[in-house]
1. Just checking, which of P, Q has the largest value of distance in nm of label points 7 Å out along Cα→Cβ at positions 32 and 112?
2. With relative contact order in percent (Cα under 8 Å, 6 or more apart) as the yardstick, tell me which of P, Q scores highest.
3. When mean count of other Cβ atoms within 10 Å over residues 48-55 is calculated, the result is 14.1; to which of the structures P, Q does this value belong?
4. Of the structures labelled P, Q, which one yields 2.5 when distance in nm of label points 7 Å out along Cα→Cβ at positions 8 and 96 is computed from its coordinates?
5. Out of P, Q, which has the highest value for distance in nm of label points 7 Å out along Cα→Cβ at positions 16 and 128?
6. Comparing distance in nm of label points 7 Å out along Cα→Cβ at positions 64 and 120 across P, Q, which structure shows the greatest value?
7. If Cα extents along the principal axes in Å computes to 57, 29, 27, which of P, Q did it come from?
8. Give the label, chosen from P, Q, of the structure having the highest value of mean projected area of the Cα convex hull in nm², for residues 24-103 alone.
Structure P
Amino acid sequence: MKTIASFTVNHDLLKKGMYISRIDGDAVTYDIRMKIPNGGDYLNCNEMHTIEHIFASYVRNTEFGNKVIYVGPMGCRTGFYFIVRDSVSHEDAIRLVRDSMKFIKDFEGEIPGATRIQCGNYLAQDLEGAKKVAADMYDVLCGWNVEKLEYEK
């Protein structure tokens, strides 16, 4: 079997941050790395689920909403993939993710889409945990720029 692109990245070099994972035609996949790979500290399922609900709802309600293809967690529980159309500049993508993290860290109220009718595991939520992860990621992204989007080799 051919090795997929994300498995060719040296995870021992990855730090928290935002990276371009791949570009396929008009779709750009960003790696939103919230935890250090193989570091022993991972997103728990409930906080990850809450981040997914709020992150996806937030970005789809911005001016770029119709250019967002996907927001979803990585199976390794170290972050998220964020896929957008290439008409979203890298600068705007960074700003959008940073603003999403700020929105999550400051979020109060009912988690979007977290009812029995709307979600297949609606009770698996952790807003306080999600807010802590988002606050940490917001701090990481405050100094992020386009030059930092490339993986270290």
Structure Q
Amino acid sequence: MIFYLFLAILFAAAIGCAIAISVADFRRRIIPDAYLVPLFLIGLLITNIMPNWVCSSKTAAIGAFVGYALGAITGYIFDLIRRRHNPDADTPIGMGDIKLLATGGLWLGLNGLAIALVLSCVFGGIWAQVRKQRFIPFAPFFVAGSILSLIIVAFLL
């Protein structure tokens, strides 16, 4: 009984952090570590104490590493392109986005991370086309894609 209450509190805190991250990125174009670090730590705890989680703790660690590496490499490539064409423009991918990818990899594992990335890119692309936006906040779409990915991995795969 106490274990399930503890899990409910952890999931409620994770949902609160994910919402705060999404709102902050949408409004201010920043992902605060004050919400990102607790979300990462909760994911680390969940993947280690829940035996029936969508991925093992080993797969979660690999997912976190791959998420971070993928975000860092993508950010580096985009930064090279930005410097070549418009050196005064903002950096397209910040460290918050990279750490968010690592957190998503920790929560979802490799398969879930791949699904979440595809879904978030589709959602963000549709939003940008409809709103005619040049700036696309990554966190709200990645959080939505991660939640759908969690459902897909847990119930369909």
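No value in this document is a laboratory result; all are computed from the given coordinates. Since we're looking at a predicted model, the values are computed, not measured. Cβ atoms are built from the backbone, for glycine too; each structure is taken alone.
1. Numbers: P: 1.1; Q: 2.5.
The structure with the largest value is Q.
2. Details: P: 29; Q: 26.
That would be structure P.
3. Details: P: 23.4; Q: 14.1.
Value 14.1 for mean count of other Cβ atoms within 10 Å over residues 48-55 corresponds to Q out of P, Q.
4. Values: P: 2.5; Q: 3.2.
Of the structures listed, the value fits P.
5. Values: P: 2.0; Q: 3.4.
Top value of distance in nm of label points 7 Å out along Cα→Cβ at positions 16 and 128 goes to structure Q.
6. Details: P: 2.8; Q: 1.6.
Result for distance in nm of label points 7 Å out along Cα→Cβ at positions 64 and 120 over P, Q: largest is P.
7. Values: P: 42, 37, 36; Q: 57, 29, 27.
Derived from Q, not from the others.
8. Values: P: 5.3; Q: 5.9.
Comparing P, Q, the top value of mean projected area of the Cα convex hull in nm², for residues 24-103 alone belongs to Q.
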